[in-house]
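See the structures that follow.
Derivation of every value follows stated rules applied to the coordinates shown; laboratory data play no part. Everything quoted here is computed from the prediction, not taken from an experiment. Cβ atoms are built from the backbone, for glycine too; each structure is taken alone.
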Structure P
Amino acid sequence: MSPEVVQIRLDHEHPAVTVAHVTGEIDLSSADQFRAGVTERVESGEGFVLDLDGVTFMGSLGFSVLVEAHEETARRNIRWAIVAGSGAIQRPLQITGLEQMLPIYASVPDALAALVRPE
């Protein structure tokens, strides 16, 4: 596979939360695939972590998918988290102010800890 292709690998090790590890570039050619993967997680109705540390580039369409997911998870009362410890995603989230709106964590263990603790 070429590095431009977005890949989503699901990890079901934790019983209450699925971790979706995303790798590659999220741009005009791969945004629909990314949206489909995120939508599938939301439609499952279960809590999930979206691990974006393997993403090397994310264009505006990718950030739009995150905002849509945030709105839909809030509407459905689904707990979720985004892991964005890498600069490719972290810096644009800071610049756009999305870092203040979205449930962002530095690592998968941090995100899992936040999701599985009692509300």
Structure Q
Amino acid sequence: MTENEISSIIIGCAIEVHSALGPGLLESAYQQCLIYELEKIRLGVEKEVKMPITYKEIRIHQGYRIDLLVEKKVVIELKSVDSIIDVHYAQLLTYLKFGEYKLGLLLNFKTKLMKHGIRRMVNNL
């Protein structure tokens, strides 16, 4: 399955979760429900994946964690905030870059309509 196919499924599941729960809950609640939906359709989902960064010849383990990694291909960064700011994009881009992933989704569940909370980011490896 390609990254684009996986991301379409993820977006559908995120919309389903948001439709059922609405905006304003904690990020962890959306995370668990999204994991449930993705696993229900037999996608491989890893939660809180450790993301070390490399600087020159050293590896730094500073507690960076990818919220969800789907099929070892698509990074999901979950938010439940009033608005997405530049640092959220930078965080996702860092995960894509250091993990050498091609595609990431920034999902903000604190929106009236989920479609307004979806941001897709491509890593130009």
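Work out which structure the value -0.41, -0.56, -0.73, -1.24 belongs to, where log10 I(q)/I(0) by the Debye sum over Cα atoms at q = 0.12, 0.14, 0.16, 0.21 Å⁻¹ was derived from one of P, Q. Corresponding structure: Q.
When distance in nm of label points 7 Å out along Cα→Cβ at positions 32 and 56 is computed for each of P, Q, the one that comes out at 2.3 is P.
Of structures P, Q, the largest value of distance in nm of label points 7 Å out along Cα→Cβ at positions 24 and 64 belongs to Q.
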